[in-house]
Structure 1
Amino acid sequence: MEELIKSAKDFRIIPNVIECSAICTVSGIKGEKLSLELDLDEGKIKDNYINGETVEVFGSTEEGLIYFKGKIIGAKGNTVELAIPTDFTKVQRREYSRIEFDGEVEIKEDGIKTRPVDISAGGIKFISTENLIIGKSYNTTIKLKNNLDINCETVPIRTYQTEATRGNFIICSKFKNLKSIDRVAIVQYTFKQLMELENKLNG
């Protein structure tokens, strides 16, 4: 586990209050303790990163992403200490989960109105009033339900129409120049949605 953590980068830590999630870096690993330095106001850390509570952590590796939960054992200044977990999940790039998406997607060109269909860490599918050019980069803003906006480029790789789209176009796009930390945020979002769906089905 220690070697895996050391090989990862662009960590994001998510407490119970998701609005206080933060970008973080590994500042130390000693024994069973993992120290993370958060890019977050110290007051928010004090109020939302409390001893004994469990947080989620995502990080990116060359192969994909890692995900684990850790219990807070200390917090001082901008540093939060976790007990190193024994269990973790690795997400290969080809396994990025695709889920129905009810957030917002905005193409930064006049006259284009969109409605999202689904999203993964690799790309997004949406319905557009205009047919987009395959291979062209479009400046795009994606608004997740957790109040996080992601600015990136999307590149259409396939477009088509069906009777159900009523003259509009289905656009299948991949992400371009997506920051690693934003990819982590999308994966965290899809994890949350999948877990909520699973809980509903099992409930």
Structure 2
Amino acid sequence: MRGCASSVVVFAACLAGCASFHAPRPETLARLRPMPLASLLPGQFEVEIESPGLTGTFDAVCAVSGSGVRMQWFPDVGGKVLDLHVGTSAVVAEMPGHRYEAVAPLQDAEPHLGLVFAMVLAELLAPVDAARVQGERWSDGATELRLLPALAAGEVTARLAAEGTIAAYRLRLGWIDCTLTAEGVLRGRGCTAHLRRIPADAR
């Protein structure tokens, strides 16, 4: 996990001093593939998180329906600690003793753990195709793409692996600025998390 964290720092540093984006090349669009982590969704996975409002390891359940995306977190003992719903018009997060709601447009929404994971879920579930690519640039030995945000707010930059799969995302929305790697490591201001498959012997 320490190596993953280092890659996040490198990616963020590269973005800070990169050249501007230009029109994407056809060959880049042709080899573009989703982040492998997207195969977790919808479904069950494990989230290990350290943040001011919530710390621990939880079983997560993500489902997609006509009303949007819902993700719930459950501890080993006790009731759920997070119930997140991402719809077309709002993001709602229910936590013990606390309710958060951000209504679209989300550009000026108050930062919250629920909004961070709404961005993560939206990007992992959204199709990765040429229609979403707004620009391309070369930085520190890798191709980076600017994508239309799946939540229709903020900024999304994707760094590609050599074969064209997305190796890392940088997600920015107002005060939120976080990076997600293909290994499932999420790092942001005051928050570190790891999304991973539930071991077969633990199911």
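Laboratory data are not the source of any read-out in this text; all were calculated from the coordinates shown. These figures come from a predicted structure and were not determined experimentally. Cβ atoms are built from the backbone, for glycine too; each structure is taken alone.
To test your reading of the models, identify which of 1, 2 gives 0.85 for FRET efficiency 1/(1 + (r/R0)^6) of positions 46 and 150 (r between Cβ atoms, R0 = 30 Å, to 0.05) when calculated. Could you put the intermediate results ahead of the total?
Details: 1: 0.60; 2: 0.85.
Structure 2 accounts for this read-out.
Can you spot which of 1, 2 the value 1.39 was calculated from, given it is Cα Rg over 2.2 N^0.38 Å, for residues 78-165 alone? Considering all the candidates, the number was obtained from 1.
Between structures 1, 2, the greatest calculated value of FRET efficiency 1/(1 + (r/R0)^6) of positions 38 and 158 (r between Cβ atoms, R0 = 30 Å, to 0.05) is seen in 2.
Which structure, out of 1, 2, was log10 I(q)/I(0) by the Debye sum over Cα atoms at q = 0.11 Å⁻¹ calculated from, if the result is -0.50? Checking each candidate, the match is 2.
Work out which structure the value 2.4 belongs to, where distance in nm of label points 7 Å out along Cα→Cβ at positions 102 and 142 was derived from one of 1, 2. Intermediate values should be presented prior to the final figure.
On the way: 1: 1.9; 2: 2.4.
Only one of 1, 2 returns 2.4 for distance in nm of label points 7 Å out along Cα→Cβ at positions 102 and 142, namely 2.
For which of the structures 1, 2 does the calculation of P(r) over Cα pairs in 5 Å bins from 0, in percent, for residues 86-133 alone return 5, 18, 23, 17, 14, 9, 6, 3, 2, 1, 0? Answer by label: 1. Here relative contact order in percent (Cα under 8 Å, 6 or more apart) was derived from just one of the structures 1, 2, and that gives 24; the source is 2.
By the measure mean count of other Cβ atoms within 10 Å over residues 126-133, tell me the structure among 1, 2 with the highest figure.
On the way: 1: 17.5; 2: 14.5.
Going through 1, 2 one by one, mean count of other Cβ atoms within 10 Å over residues 126-133 is largest in 1.
So distance in nm of label points 7 Å out along Cα→Cβ at positions 30 and 190, computed for just one structure, reads 3.8; which one of 1, 2 is that? It was calculated from structure 1.
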